[in-house]
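A.B. asks: Given below, in the form of structure tokens, are the structures.
Computed from the coordinates by the stated procedures, all read-outs in this text should not be read as laboratory data. All values reported here derive from a predicted model rather than from experimental measurement. Cβ atoms are built from the backbone, for glycine too; each structure is taken alone.
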Structure I
Amino acid sequence: MINITGEIALGEAADILDELVEIVDGWGEVTEEYGGYAIKILEGDKLPWSKICSLLLSINHEIWVERRGKDMYIVSKPIAD
């Protein structure tokens, strides 16, 4: 749950992680990283990109895509005030 300031309430980060894992559904690997999330893309053509981005934007995260070695990742972090 997001509070009135747009921050994730304590205990809700696990819910977001669980929701991301459910959305990704094996087409990627989700990990927590520096207050945000990193999703290693395993099957880019099957990954539900729009659902992932919508969820991350709804919790006030900025999102980018980057390459780490041979792998591509969707990475997010909370937007600083």
Structure II
Amino acid sequence: MGYDFIDIHGQPAVNTIQGRVIGLTVQELFRIPDVVAIASENTKAAATLGALRSGVINTLATTVTNAHTILALDDATRKG
């Protein structure tokens, strides 16, 4: 993502380094027609899920193991 921080539910989250990082905002990413994310670390499943839930990512490139972890985490943390 850019410099906006999001939680596991894809909602904005406040962070102490926010405002000191250079990058695109979520609003700027939404204006890009095809946003591709690459996630290779299985330890980043919650962050990847939050980014997916934000709706800003159109395409995710990851490993099968990571995809299974993200899907299981999605099932376990789904609101509703």
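A.B. asks: A value of 26 was computed for relative contact order in percent (Cα under 8 Å, 6 or more apart); which of I, II is the source structure?
C.D. replies: I
A.B. asks: Also, I was wondering about something else. Taking volume of the Cα convex hull per residue in Å³ from the coordinates of each of I, II, which one would give 86?
C.D. replies: Checking each candidate, the match is I.
A.B. asks: Could you figure out which one of I, II the value -10500 for helix-only ellipticity at 222 nm (-39500 (n - 2.57) for each DSSP H run of 4 or more, over all residues; to 500) was computed from?
C.D. replies: Structure of origin is II.
A.B. asks: Taking distance in nm of label points 7 Å out along Cα→Cβ at positions 27 and 51 from the coordinates of each of I, II, which one would give 2.2?
C.D. replies: II
A.B. asks: If you don't mind, another one. By the measure Rg/Rh (Cα atoms, Kirkwood Rh), for residues 19-66 alone, tell me the structure among I, II with the highest figure.
C.D. replies: II
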